[in-house]
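Structures for review follow.
Read-outs throughout are calculated quantities, based only on the coordinates presented, and are distinct from any laboratory measurement. None of these values were measured; they are calculated from a predicted model. Cβ atoms are built from the backbone, for glycine too; each structure is taken alone.
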Structure I
């Protein structure tokens, strides 16, 4: 049973996620600081599942009319890029996959490549402008993070699409359902099934 402080941090983090489009990690740290807790490993820090539960509650209470359409628009952006980059076995992850995204959210795709540079070369050949950064990958090693700006006709604005370039062997994990029955990621067919069931 989480402590009262842990629950407060989770609720505050959830508000930051929805209202400011923050990722869970930074939102939890800012929320913890608001309660005078500065250590990221503090015993009172909620896990991501607790924050997601609070995000869903916040969306149901304050965004029930707008959020479903915004989520659908972001999933259309994801479909576009998954079709365009199909050779790299794209999988959708994050809030757009989990169903908690709003118009402030980014689209997070994972690409599974035999050669980590092949995705960059393909995007250059397609004339796609992108930025390159890095994040910590599944083996606690840095992996490339590509970002592109993609217009959403439904939202009438630009959406950031992040492409994490992973090794083909990394595809095995993350496809088992969690306690809520959801997986951490899904391929294009899984996304289309999800979109059909929610319409």
Structure II
């Protein structure tokens, strides 16, 4: 017996979420239909619609936001000399929750990944180069995940900044190779920030 098309479509939508297999997607869809009240389903629908209608990318840093520029970019108390480059919005939230960094951010919206046919032109690099023309920026902190793609992207940015009079550092101490920034606890992240190293430019 096949699911009715609306239910199957809901299963398909849930299955696109990370870590959700077919069986889990089916359970979530059936729970949504059988256990949630009509009012709860309508609220769920409204919230999904608001995500689509009200969220956008900050035109300055690229973080997901509901105001432009985002609250971080518009905060005059932030240290504008420090620019942290991260892979995506969740990394910004992780660092902010640790309350150890008070500079500004640049979100790449991905990394260079040759095996996935994603090159420098496919991520938010062009706007980074434009931002770095601002003489107030004194240091760029590369806070990309310690993966092959993250390292590839860090090296590419390092080469781009070879002749630019800006110090380039990288999170080091405390973050394991192959680990994601989102899984770092407050102490680990603080040590990584304090122990960042200046990268050599050949």
Origin of the value -0.72, where log10 I(q)/I(0) by the Debye sum over Cα atoms at q = 0.19 Å⁻¹, for residues 64-119 alone was derived from one of I, II: II
Which of I, II leads on distance in nm of label points 7 Å out along Cα→Cβ at positions 80 and 168, largest value: I
Which entry (I, II) yields the derived value 1.0 for distance in nm of label points 7 Å out along Cα→Cβ at positions 16 and 48: II
Computed 9, 33, 36, 19, 3, 0 for P(r) over Cα pairs in 10 Å bins from 0, in percent - originating structure among I, II: I
